[in-house]
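As structure tokens, here come the structures.
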Structure I
């Protein structure tokens, strides 16, 4: 599954950069990476309940959206619904694209930050 729309919310990213500056944005990205490791682990943990995984997807969706990772946020939204509705095969397809989507989006943002 591919997320609809652009991978990066350039308007939001521009606002954040203007309001916070590039150095603070780099720090926020580091916090994003550190703060979401456990959440991402829950998404991939088949021993967790659908509710746990849906909640983790919801949390990560907000984190992604808040720093401009629109494509990853859309994937997390789809995961949230799939886990909630026990569509685990569909969730597995999305999970296969989630980490690359986050990594690629962060690379784009970091390049823009210089």
Structure II
């Protein structure tokens, strides 16, 4: 289970909103390494025009910090945009780590092959 703090400014955090956020954070959880922590800030601001709701996600995992903030016409839309941004960052980071690991493993394998031939 993911450990997260949820803060609401200018709106009440309903059980439906909390369960929606839980479902969205499950997708991020597979990219995170233990221990990890997520701060979620949801905000409503009264404006004349445009988007009123803001969702901000801050993910701390393995010494790295990933952050996304998004505005939306509804709280669900803002959460979706912020979640997709963090998901993209975590996905890119995982691909980068795998690429570096595989490249270094290939170099070790080539080194061992060369060492066997010299015997």
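Observations, loosely collected:
- For distance in nm of label points 7 Å out along Cα→Cβ at positions 23 and 47 computed as 2.6, the structure of I, II it came from: II
- Structure with the greatest value (metric percent of Cα pairs over 20 Å apart, set I, II): II
- Origin of the value 16.5, where mean count of other Cβ atoms within 10 Å over residues 7-14 was derived from one of I, II: I
- Set I, II, criterion relative contact order in percent (Cα under 8 Å, 6 or more apart): the highest-scoring structure is I.
- helix-only ellipticity at 222 nm (-39500 (n - 2.57) for each DSSP H run of 4 or more, over all residues; to 500) from the coordinates reads -27500; which among I, II: I
- Structure responsible for 1.8, with distance in nm of label points 7 Å out along Cα→Cβ at positions 15 and 31 calculated and labels I, II on offer: I
Computed from the coordinates by the stated procedures, all read-outs in this text should not be read as laboratory data. It should be emphasised that the depicted structure is a prediction, and the values quoted were computed from it without experimental measurement. Cβ atoms are built from the backbone, for glycine too; each structure is taken alone.
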